[in-house]
Structure 1
Amino acid sequence: MDRHPPRTTSDEIDLYVRTYFSLLRSSGEVRVRAFEEAHISSSSSLHEGCRAPEPDVAAFAYSAGRLPSCIFSVHRIVLGQSHEHFEAAGLPVREWQAVTTRGRRRPLRYDGGQTLAAFVTSISDIDDLIPIVTAFQIEWNKMHVLLSRSPLGKQLVQQPVADAESPAIDLAALGTALSLDAGGVKTLQAALGESLLSGLREIAQRELELSVRLLVGSYSQYQRAAQRWWSGIEPQYLRPSHPRRPPVYFVSSNSHSVVNLLGGYARLHRDQLIQFAQKRNPEQLAESLSEAIQRGNQAKADNLLYYLLRSFLHDPFGAAHRESVRDFDGESGIQSVESPGRIDVSAQLVQIGSLKQDRVDPRLLPPDIARSFSLLSRSDAVIVNIDYPLGMAAYHLLSRLAQGVGELRGIYVMGKAATLNGRVGDVMVSSVVHDEHSLNTYLFRNCFASDAVQPYLEHGTVLDNQKALTVRSAFLQNRAYMGSFYHEGYTVLEMEAGPYLSAIYEIVNPSRHPKNEIVHLSNSTPFEVGLLHYASDTPYSRRQSLLSKSLSYFGVESTYGCAIAILSRILRSEIARLSGA
């Protein structure tokens, strides 16, 4: 008998969401302080120390990693959906500096003074950004109170702006001033990075009083943003010379795994990347790479080479090779489209008929695929891979893509998730998803099972037959709420599966997706649906997570294990189509 999961929200979280959306309806600026009471009352699992007088540096670090470094100078944040909306409000954002964050892809512009502009492409950007900004301000102001009363804080305020001769921060004194142990000090150091001295000076000097203004937040404008995104892809890349729309395999993963596995640049230029690793040693990976090569662990060596390629191309040592990499990939029919339509969700398009067998990762060439690979030269199909969008943006983008392509051959989603019963690096395969946006519980046939991924994992475990919960935001959950879902067997927490399944429902049905229903998709989709999540966090465990450290091989291994499973499925499907099987 089908039944719903527990109550679809918690009163405290529901109040928080209603509070910030009602306040943001104002035509003027809203002080972040107005969100603080509801934020604290929500008892967010990511901000469990919000009520304590001591700083919750973990929550501060999480928030700081998803805000640009200029946040230490910002006084107001303006949210909008297009350049035109900002310009109509007197904000010439086209002329402003583009800024980025370490932990979140979101188009941001900074005026060089006190104003930060953030482009929002779905309601999820608001659900994500408001709690982040609120937590950041709460923890800043707690640290301000403690630093302003301490000798270290007074010293920071009085000393001149940092220069080459500025003394280093006394970390022991910092720990004493903020009531932090050595681990807490290290977390704060990582959060502030190169801005440690200047950031602490700003915190000691003043209380933070941010304001937020939402220019437009309409559903139709989110759809327009998706249209701009698709218009930046289809005319030039999918239909350049003829009107026929090709069959499409849709993949939502990241910007590197599909290209690396099919294009082969990193693997075939390994000496170049080994030299880079030895010279620069990004994330202390040189030793791991050398060890993998010495032990003959080709899979691990290739995965690390793939990971290193990104750092290589963003380092002066390798930046000159960007065009060579692009040309090399182009020979295999791979084209990358960065931020189409000024939406920060890049895409990679792969013409399957142009793939070169000698460049494809050997793990994608088991005997059955290798024997029939020559058939693929007749393929007119395209793999459209997009860098996974945030939350409801997944719904808008997939809905628009489905309107603009011919036959959809498969929809495959790989994403990060928190796990309630596994370890970092494990892979979860779900066939039930409860979506907090639509309040639907989706039941579907996942084309993947454990054996599709496990052969490519040395360390992690693949857990299939799981149940996933699509949350509105990482902050918008608490222990009591999650405990009730865990009691019902929900073990995977993520942000995109529900919106993707809502879009899939509308692709195969004549009506909009329902709300607050149990929805069976198992036998109604004419294309495959595959959903894989790799565990990047264990929020209710003491185990260390990827969010609190640099690259772990567990993360690389599970990412490429999932990508290999997806691409193997696509190649076999296309070979079967071309052979008439």
Structure 2
Amino acid sequence: MFFRRITSSIVTRLVLFGLALALTGSAIRYQVLPAFLHDQVGQVVAGQQAALATYVAQDIAAKLDDRERALQRLAAAAPWHALHDAETMQNWLATQHRTQPFFVAGMAVVAPDGHTLAQVQTTSPPLTLDRSGDRVALPEWVDTALRGSSALGRPLRSPQTGEVLLPMTAPVRDTLGQVRAVLIAATELGAPGFLQPLEQARLGTEGSFLLITPRDRLIIAATDPALVLHPAPATGQVPLYDQAAVGYRGGAVIREPGGEEMVTGVAPVPGAGWIVVARVPATEALAAVAEARRFVSVQAAVTVGVFLLLASVGLYLVFRPLLRTAALADRMSRGELPLASLPVLRDDEVGHLTKAFNRLLRRLLDTQNELARMAHHDPLTSLPNRVLLADRMALALARARRNHTRLAVLFMDLDGFKPVNDRFGHEAGDRALIEVARRLDRVVRETDTLARVGGDEFALVLGDLGPTSTDAELAARAVANKCMNALATPIRINGQDGSLGLSIGIALGDGDSSLDALMSAADSAMYQAKEAGRGRFVVHEEEATPLIPTGTRRTG
């Protein structure tokens, strides 16, 4: 029963409703806030990565430009007139190799037909030529130099040292500007003055740099050495890389081909056609987002706990008057307390409800009282009816037994009421009955009971009439005379006088008498009074054989 009261309580429903709201709000915050922070923080970190990639790209471009200018100066100083003198070209190339710091990996001079005119190498040949008959298939970047422009070759790894080498070319021109040969030099990408800082740099704990040549789809430098000279993502796999290849500089949160989410910034290396990629795993870069999600979870748990506590206590305090009112009403409904107005503790909604309940209760009590009155009183004259008369007679008999006194019952019937009713109508007859009841009620004591028991029949119970029959009879006769005298004056009906009389039967008894017997005896005596000529009373005694008319008494 207690569990059912708890589960069906409005307080429980309100608490559960509020709890549902709190959980819904927490769930929304758990989903929306991290997503919002993911986008916002991701954009900020991606911008930082883009700025860092731009700085590195500019630094690489500057170092690359230094090497290109140095190679171009060497090409401009090459003895183009001695190109067919192998010894002269070899000596010149060896001298230049010893005096410059950028191309320690090796240098070579190549004729337009692809034949090597001179070569100095310390690691491995910077150029591998595939011969086909008498012609040499030249790489694209060598052809570019033969057409008069410096070019960067495809990076390759030295088999002797394992270092990654970058071939670079510059055209060797004569005084007329004609390209007579190509100067090729190899520089180490991982050299301290070149890309070594990039390969050793690390962004945070797991972040890294990549240097990609989109032309060759090759990673030429990376923080992770295992990625160097590995294929870069193909076109379309990482749109951000494709955008950087055509000059875009910026950052975004992307998902790489392996499925890992990265916060990435890209920037092109001016003049080289390379792109620098600065990236850091989203789990590290957006750790604050994960922390925010954990914070929201903890906050939701704390909020729900605090809400349950405050809501339970608060709603209990708010509804305590209602609970007390309901408890009192429940006890009244079970009969443990009498029906009474409930206390109004607060002038709020609960107070208004209590006032409304009290008004309803008063109307209910009034209705009950009216029903009780109707159940025990005649609706026309408001005199007690047969039911109440029986109760009053039972009480009178009980007093007679207790006090050893006598009582009398007077059964009265109106004389001449039918002609009045037929002459003036039923409504006038009702008014006449009301007037009769009023006159009779004025001549009886408050302790006596006057009742209407039929259409024009009345009964009167007289109690506490003394210890002897003589005392009782004298008192009953006196009251009967008063009743007849009360109707001696005509009753005014519809502007005319109407005469009514009484025929009264009197039955005397004591505490041992029977209620039904007394009523039957009084009724019989009343009929004897009518037969004797009306307008009189007859006293009946159990010992008497005949009934005695008014003013006389005969005993058998």
Structure 3
Amino acid sequence: MGRQAWIRSTAALALLVASALGLQAQGGAALTGTVSSTAEGKMEGVLVTARKDGATFDVTVVSDAQGKYSFPRTHLKEAGKYAIKIRAVGFDLTSANTVDVDASKSATLDLTLDKAKDLSTQLNSAEWLASVAGTDDQKSMVVRQIESCSYCHSLERIIKSKHTAEQFLPVINRMFRYYPDGTIAGTERPLRGRAVFHEKEAADMFEKMPSWGYAPGVKKTDLAAYLATINMSGGKSLPTDLKPLPRPKGKATKVIITQYDLPRRDTVTHDSDVDSKGNVWYTDQSGFFLGRFEPKTGTFKEWPLPKPTKHTIGGGSDVQLDNMDRPWFTVTHDNIPGEFGMIGMFDPKTEKYDFVDLGEPRYSQFIAKAKDGHLVLGGLKIDPVTKKLVDKFDYAKVPNDPGGTHMGYEPAMDSKGNWYITDFGASYMIKIDAKTKAVNWIKTPTKFSEPRRGKMDSQDRFWFAEYTADNIGMLDGNTNKITEYPTGIKFSGPYTASIPDAKGRVFSPAGAADRVFRLDPKSGEVIGYLMPTQDFDVKQATIDPTDNKTLWMGNERNARLIKLEPLD
């Protein structure tokens, strides 16, 4: 090879290397490092969160078995100063907590952790219950109710209180006066900006009742007596043997979690859904707003909703996109008793919300979409094109009642048009034949499981959460059999379940354990993704239809939308 040819070849190689390095900087890691401590050395399962100065979102990754963490350039796109925080129960971050991220090369920041100065501030409700004395029946009183103590806040508040049993009774009655999905309940700052209250009639009725919640035979005096045994009344100290859950391992570390701040910090995002373009729609259950988030642009837009004049609380509830990407949901209305309201539809083209008159003042909090595109609102079947009632079934008059206190909750409909609803009160799944209206009461294998929310998949399988049994359930509409999958964490309180993703995996958020469980039905494997914040309270989880793998949720305790991306 001649000298000139060699020079040209070397120059071309240099350009190729430079180009490769440039591409690596653009698409590789923006920030990497190792997490370690004196107590453990390299640490697996530490959540590392980065937030750019002035940003309205943060990104979380998890350290692997070698203690390494890595933020992809796709998620930390902008150069600038980033604040770093960690979540590893039992440890505090003691090394530098800020880093400058460059747009052209990877930044490195190794993190050093020390034993936590105050472990008691880091425990979630499931961990507190594992740490305090008491039988399972006693602990069930605290968390296994439709609106339990941990439904609204961490048990840390109770355990660090000094109330006697007698002093707890008026507290229990007062707590019920707060609307559970609208009360200031988080520990993160800034908090939601207001507290709202139950309708006075309901609160007055509850105060006169001796019973506590839906647990069989439990009285308020029972709960008050137990709480006084586990708190700091009478000079008692905190438990010395605190029992945090294990940190994530293996597959549970292969995830990226992004949290987006909602425009209004007092928003209560009880429900959300994702349209065919990947946009996330959400309602505010303690305010009259509908919102849309566009992940591609990172922008929010909100629209005010009509307000009633006769209700002290209210807002929008469960939102469901129809086949034309129009969100349907209920809004508190003067003609409807209670806070859930009347169904209507928002048209993104006209940017207007219209109530839909179904000929009778019936309501339900939750909506589902049938395979034929019809919408199911409790016992009502609606044509979203004509906005007319197609069929109805009165769940209040279901025949062959097997006994118990029934509460119809999440509706669904399979491909044959059969109706379904979870019976939260008596732990049944109710199925109604589309043609004959014959009723099949299907008891959950676990007694007192309280099936709560979920979704019907394309194979006529109804996936749901067993709130008080710590299971993910599946009712096969073809065989009428229920299969239960334990989450593996007691008192975790799984609330709902998603449809399967592209790999057949189902997701279920559990607020008491600050986790989103992922179930692989083929193997029965359940892993738990730990969330970056202790203030985790999610009521609905939706698989993004544009990629069939990303999970979207609204966290009502800290006014954020959460995007969870599994990496395996």
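Values quoted throughout were computed directly from the atomic coordinates according to the rules given, and no laboratory measurement underlies them. Nothing here was measured: the structure is a model prediction, and the numbers come from that model. Cβ atoms are built from the backbone, for glycine too; each structure is taken alone.
Hey, distance in nm of label points 7 Å out along Cα→Cβ at positions 86 and 454 derived from one of 1, 2, 3 reads 16.5; which structure? Source structure: 2.
With distance in nm of label points 7 Å out along Cα→Cβ at positions 246 and 494 computed over the structures 1, 2, 3, the top value is the one for 2, the highest of the group.
Given a value of -4000 for helix-only ellipticity at 222 nm (-39500 (n - 2.57) for each DSSP H run of 4 or more, over all residues; to 500), point me to the structure among 1, 2, 3 it was derived from. Working through the options, I get structure 3. Among candidates 1, 2, 3, the computation of distance in nm of label points 7 Å out along Cα→Cβ at positions 142 and 342 that gave 3.9 used structure 1. Given that distance in nm of label points 7 Å out along Cα→Cβ at positions 102 and 326, derived from a single structure, equals 9.0, which label among 1, 2, 3 identifies that structure? Going label by label, the one that fits is 2. Suppose distance in nm of label points 7 Å out along Cα→Cβ at positions 238 and 478 works out to 5.2; of 1, 2, 3, which structure was it derived from? Working through the options, I get structure 3.
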